[in-house]
1. Of the structures I, II, III, report the one carrying the highest value of mean projected area of the Cα convex hull in nm², for residues 44-123 alone.
2. For which of I, II, III does helix-only ellipticity at 222 nm (-39500 (n - 2.57) for each DSSP H run of 4 or more, over all residues; to 500), calculated from the coordinates, equal -26500?
3. Work out which structure the value 23, 45, 25, 6, 1 belongs to, where P(r) over Cα pairs in 20 Å bins from 0, in percent was derived from one of I, II, III.
4. Match the computed value 15.2 of mean count of other Cβ atoms within 10 Å over residues 68-75 to one of the structures I, II, III, and report its label.
Structure I
Amino acid sequence: MTDTPIITITGLKFAYGDILALDGVTAEIPAGRIGLVGANGAGKTTLLKLLLGVLEPAAGTIKVFDHAVPRDTLQVRSRVGWMPESDCLPPDQTAADFLGYAAELGGLPVRAARQRASDILGLVGLHEERFRYMGEFSTGMKQRAKLAQAIVHDPDLVLLDEPTAGLDPEGRAEMLDLVRRLDEFGINAIISSHVLTDIEYTCDWVVMLDGGKVLRSGPLTDLSTPDVAELEVIGDVAAVAAGAVSRGAAVEVDGAVLTISAPDGDPFLIARDAVLDAGAAFRRLGAQRTTLEDVFMSGEPTDG
């Protein structure tokens with residue numbers, strides 16, 4: 001990721017009648033894979049539509065790649081792809097025809113558009129199904145086709161609204177792996193989801209919405225606490241905990257997992273030595289990590 005934000009939002013407000021969907025949202029969003037998270041109704045889809053210029057804000061400003069929205073909507077849309085959550089594919093078209101048409105809308109000549117469509121359908125795993133009508137597609141195939149149309153014109157940024165919606169565990173894992181691969185093609189992504197583990201797996205940065213406000217905006221690396229060790233023990237947990245305490249550490253025990261902090265020492269070295277002295281082993285040892293679920297449940301805004 002670069003230090004220069006690709007999206008700048010200031011004081012953004014939007015309402016559906018008397019319902020305030022976004023209430024003074026302010027955020028700077030860098031390049032990379034960005035998670036947009038929150039419960040259903042938190043304002044995620046509304047924010048994506050505002051970025052595209054589909055909706056106009058009641059107050060506030062939006063810049064996407066230094067283009068003001070909605071004033072410069074056409075310039076923004078030429079550089080942005082959109083994967084909606086809704087089922088929007090024409091059922092009586094083949095995937096090849098639909099993707100070719102989408103590529104032509106993106107400015108490619110007919111022959112180049114056809115080749116681009118074939119390449120992208122192969123990338124998302126639909127090469128064998130490219131001549132089938134999309135009305136016959138399964139949910140997983142439809143999600144892949146929606147992703148394909150969002151990137152067929154080689155955008156700089158793609159907005160993905162609930163890309164794993166309706167997928168079984170295998171389909172979800174495959175879709176998330178596709179999203180992670182977007183980096184290889186120089187495509188930034190904003191992934192909207194209420195599934196926090198999906199965001200933790202795919203993203204570098206997170207913007208968390210709650211009640212139309214920003215609860216958190218910042219890198220996922222900030223969720224780690226580098227001076228607190230988390231140790232999962234194989235063996236005598238009590239003996240390892242006692243060994244860490246004897247070395248001046250404070251220890252919290254949760255089943256086989258020890259959380260070790262040491263104001264006057266290195267908690268990782270203490271954890272190692274305590275395990276060795278107890279004749280035990282460990283499954284994992286790393287910095288204590290706060291999950292997105294922990295942040296969301298705390299309800300306390302933090303700065304990125």
Structure II
Amino acid sequence: MLSILKFCAGVALLLFGMRFMRDGLENAAKKRMRQAIKTLTQNPVTGFFTGTVITALVQSSTAVTVITIGFVNAGIMNFYQAVGIILGTNVGTCVTAQIISFNLEEIALPAIGLGALLIILPGKRSVRYAGQSMVGFGIIFLGIGTMSDSLEPLKHSPVFIDLMGKVSSNAFLGVLAGTLFTALIHSSATTTGIAITLSHQGLLDLPTAIAIILGSNIGTCITGVMASIGTPTAAKQVAAAHVLLNVLGAAVFIPIIHPFAGLTEMTAGTLPRQIANAHTIFNILSSVAVLPFSRQFACMVQKIMPE
């Protein structure tokens with residue numbers, strides 16, 4: 001029971017840290033972010049790079065997607081321009097998984113202390129936002145450490161080992177689990193963080209982790225879908241494009257998860273790094289593959305969801 005409570009506390013810390021860091025980064029870059037999205041999206045290629053950079057800076061593909069839906073809803077940009085941004089957000093969000101995959105628990109408390117100092121000391125608002133981001137960064141790794149400690153007893157649990165065996169033998173179950181959990185907590189980065197934490201304890205193999213990540217990419221679309229409710233068709237098409245991109249990507253990769261895992265194993269020496277690299281490779285491949293066919297992809301979405 002204590003381990004369950006400790007795990008829940010770790011998840012809560014991870015969620016709060018992600019939210020706190022994201023809010024600090026968003027507040028620091030909000031005006032420039034909105035201006036960049038409005039001006040640097042004249043074609044899918046510039047939109048792609050804009051979406052990638054902004055998402056990497058603010059650490060939230062959801063925030064960029066919701067802003068894009070808002071702009072399309074307001075008539076500031078059209079659906080075709082928004083497609084490039086959506087493709088870019090999928091790549092930019094990989095930065096979060098890469099950060100989480102490093103073992104930085106030792107700097108969690110110093111980061112929280114230094115960030116708190118920047119928040120309470122008088123100074124520019126941008127410095128306080130930087131402090132907020134630093135506190136969030138530290139809380140993320142504090143949560144990962146807490147989860148990791150709570151999962152230690154599961155190494156000797158026959159029930160958990162049997163459950164992981166069933167998920168590992170069926171990629172679809174892993175995708176479904178990742179989708180439902182991410183849709184519930186509205187954070188694909190947290191799902192990835194939990195998968196990486198499980199791998200630290202040797203409780204998750206690479207193919208299963210990849211299946212969960214594929215599901216988390218689908219589950220994170222729920223926020224954009226909710227944001228598009230009650231908006232004109234063009235804004236709904238942006239949310240539909242995000243869903244379709246991730247569903248098609250997962251459908252392509254599910255049959256080749258094991259060969260893909262074998263390829264990913266060559267990219268790093270540790271399992272957590274391999275999971276982060278698999279997430280990055282998948283997102284880059286799925287977005288770059290669609291980029292040259294952005295207009296055809298947009299037309300397909302418009303046929304699925306016509307005016």
Structure III
Amino acid sequence: MTALAEGVAGAGGVAPDTPVRSGRRGGGAWRFAVLGLLGLYFLIPIAASFWFTVRDRRDGGVTAEFYTGIPGADGFAEAFTRSLILAALTVLLALALMIPTVVLVDLRLPRLRTAVELLTLMPLVVPPIALVVGVRSVLSWAPDYFLGTPLADAFFAIQEPDLPWILVFAYVVLALPFVYRALDAGVHGADLRTLTEAARNLGASWPRVLVSVVLPVLRTSVLNAAFLTLALVLGEFTFANILGFETFPTWILRISGSAPQLSVAVSVLSLLVTWLLLLMISALDRRRGTEETA
């Protein structure tokens with residue numbers, strides 16, 4: 001026993017007989033090669049699209065007229081503004097629905113975590129085309145069936161072309177998997193139970209706890225959820241096209257026949273804006289991590 005104890009006590013200071021291999025020297029090169037190939041897979045189509053938009057067909061030179069002409073394009077302002085409003089409403093509604101749900105499940109109802117996860121995953125299981133066909137069927141027969149009642153007026157109101165609330169409700173359902181995963185990851189990384197109990201002991205109400213305690217702690221998760229929802233709404237095509245509403249993606253399709261270079265220029269620009277938003281969220285996340293470490 002004495003020899004065994006001495007061996008265990010001195011194990012930390014004795015070098016092993018056989019040195020530990022740090023790994024193959026070519027492992028890093030292979031990783032960089034794979035990342036480089038993946039980068040080319042994404043960058044080559046984008047570069048080709050960009051060249052298609054800046055190439056002047058008349059003299060073979062370079063022009064930026066398709067990018068400078070985007071703000072004045074026919075229907076662009078209306079479609080893009082409508083999509084931004086739909087995205088803002090979808091973000092607010094999805095966060096207002098999921099933040100209290102995630103906090104309640106984490107603090108009070110942990111047994112319902114599996115059920116909530118399964119419910120939020122349903123939009124990924126059911127194809128969007130099946131969802132939109134079901135929604136269109138309901139919208140077609142419900143106003144006639146409830147004609148003359150407030151419910152029929154509500155069905156007509158949510159289908160106004162200027163602000164189609166039916167798209168907001170549909171987009172909230174589609175965004176549930178992404179919003180829940182982003183918020184749930186933030187909840188797992190924070191000790192909400194201790195923070196909320198301390199706030200409650202100091203006399204704060206539950207709405208005050210959500211606004212003053214939960215939201216600052218989940219700031220990065222909320223930003224990630226908002227970004228994913230924004231990207232989903234600005235790129236969603238199936239629901240808007242089948243239900244007959246003109247949004248940003250459907251407008252791009254409409255002008256692609258008459259102005260193909262303009263439509264590709266808008267697509268490239270929207271992709272760059274999405275990347276810029278992603279970089280901004282990553283910078284905020286790194287800044288928060290640096291502040292917490294300090």
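1. Top value of mean projected area of the Cα convex hull in nm², for residues 44-123 alone, among I, II, III, belongs to structure III.
2. Numbers: I: -9500; II: -26500; III: -24000.
The read-out was computed on structure II.
3. Numbers: I: 30, 47, 21, 2; II: 34, 56, 10; III: 23, 45, 25, 6, 1.
Computing P(r) over Cα pairs in 20 Å bins from 0, in percent on every structure in I, II, III gives 23, 45, 25, 6, 1 only for III.
4. Details: I: 15.2; II: 19.9; III: 12.2.
Computed on structure I.
Taken together, the values in this text are just the output of simple stated rules run on the coordinates, not laboratory data. What you see is a predicted model; the values in this text were computed from it and never measured. Cβ atoms are built from the backbone, for glycine too; each structure is taken alone.
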